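Derivation of every value follows stated rules applied to the coordinates shown; laboratory data play no part. Not measured: the values here are computed from a predicted model. Cβ atoms are built from the backbone, for glycine too; each structure is taken alone.
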Structure I
Amino acid sequence: MYENKEMRAVFGEMLEAMMAKDERIVVIDADLARANGTFNLRDKYPDRAFDVGIAEANMTSIAAGMASYGFVPFITSFTPFASRRICDQVAISITYAKRNVKIVGTDPGISAELNGGTHMSMEDIGVLRSIPNIVIFEPVDAMQLAKALPQIVDYDGVVYIRMFRKVVPAIFGDDYKFDLFKADTVREGKDVTLFASGIMVAESIKAADLLKAEGIEAEIINIHTIKPIDREAVVNSAKKTGAVVTCENHNVVGGLKSAVAEVLIEECPVPMKAIGVQDHFGEVAKIDYLKKKYHMTAEDIVAAAKEAISKKK
């Protein structure tokens, strides 16, 4: 249904449909409505779709105020400007004040591509994950995003959506059943678990195919909600396979690796390797080049999986 459709197009269409049914939903942009797929909402709902200009902190405070009056604001910007730039407003005006605001950061990690290091947020999950009372969700494809948005609106609390803007490989079909707080088993295996999020799920599937050709069965768990993480899914899979690789489009400090490790060290210590940006800033380049530079390819996942397996007792 959503194959070959940009994520931002699905996001805009879903918002328009939900706004038709729920007058509480408002959208606030910071001069990036065209880039993020929400520009047409101004024509459809001129009294509920706003642009505050390049003033992200102000956007966040406005959203907090509107939430105080019962609205459900979606605020949107590129990922670094929806996380590190507005961190204090998110912490105090939104989460501390218990305001029902949805934050959308687009082009996470290396997907910022030619916008370069200033726009390439490798740390947004780490920045926001340490703030209490915030849900962090990263859709793997357009279908998952479409299934998630109604649940996110129904959830009374702060949700950060880390959204790739353009076309991504389809992972889930029309029959996909989504639960915001439950991880998805994409593929079952017995030798190693690949815990993956966002664009790294597709890369993990490629890696699992390469491993299968060598007789290694990799289990793939899509951790779409990094906070609160599905502890049961993490522990059950780690116990089953006895070796783990985390795969994320983020710094390995503070993101998926950290979240998984926190669970495993308490409940099920097993050999673990991490695929992601190794504590480094971004740079101007296309995504395929950056995957190779930061060792985030399927081949890198294969090597990490073999190393984790070799360390089993």
Structure II
Amino acid sequence: MKIIEKKDVILIGAGQMAIDYAKVLKSMDIIPIVVGRSEKSAENFEKEIGIPVSIGGIKKWVKENPVPTNFAIIAVTENKLGEVARILIENGYKNILLEKPGGLDFDDIKSVSEYAKNFNAKVLIGYNRRFYRSVIKAREIIEKDGGIKSITFEFTEWSHRLKDLKKEPGVKENWLLQNSTHVIDLAFFFAGKPKEIKSFSKGGLDWHPNGCIFTGAGITTKDVPFSYHANWAAPGRWWLEINTSQNRLIFRPMEKLHVTKLGTVSIEEIQLNDELDQKFKPGIYLQVKAYLEGDEENFTNIHQQVENLDYYDSIINGN
């Protein structure tokens, strides 16, 4: 891999997600410039990673450091994703890796897209599950089998835990966009985006009034039939199943890959070369590597994410 100079990478954020990115960068012999907001998170980051953090936030940093670096990774809290992206873009940053989903809500994501257009900046969205070894292996099997015949998935969230989770205002209210899209994005990464979708949404929770039971089905641009289910008011978990002519590929949990072969009912685990997913937060190493090397094939960009909002809206609101 091309060696990236220290001055070439800036990491915005000092929380756990930023720590996960920093571990990967450090393993690549890359020492990023790190910008955080609070002394508490900076102290924890420096203690765990051993890299100093410039505190006071990105707005302060760009005023004092006007020359942009070549790479910028944004790993801040969910409610600050859009704001930080816009600050970087208007200050000359052209190549940004922005943590999913790219903003707090639909309007925030659309605003980042507009900024990127106006300032001719590239913004890639960090959906790390696209880079799981289980996903890479499954794509190899799918290609060998001649493609996907159908796909189904569940994105049930654990409301019994989430109801007491402390988050910034607006984050839990947009939880399907903020968190469940990990599963939804992965499903349509495999099968193609929906060209037809019929969705149903029912109920609601105190912290997520726009539904808690989501079901639907449709067909993708690759002519793959799909269906989904999620009930946040009942037990469940994330999972994804893909049917080919020869195999049923099962992601349960998502980091693992199991298979039921044609003519059998047994479920077997496929052994993966997943040392990187064991050593680092799964998917992050290969995601960062692809970003730094300019390999955009497995990313969605901010403009494509805006297009995706149409089917996210359908899933959320049942229309």
- Query: A value of 25.9 was computed for mean count of other Cβ atoms within 10 Å over residues 197-204; which of I, II is the source structure?
  - Reply: I
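Assuming 1.9 is distance in nm of label points 7 Å out along Cα→Cβ at positions 21 and 301 as calculated from a single structure, say which of I, II it is. Present the calculation step by step, with values, prior to reporting the outcome.
Values: I: 3.3; II: 1.9.
Attributed to the structure labelled II.
For the read-out volume of the Cα convex hull per residue in Å³, a value of 137 was computed from one structure; give its label from I, II. Kindly include the intermediate steps, with their values, before the conclusion.
Working: I: 119; II: 137.
Label of the originating structure: II.
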- Note: mean count of other Cβ atoms within 10 Å over residues 77-84 at 21.8, derived from one of structures I, II, originates from structure II
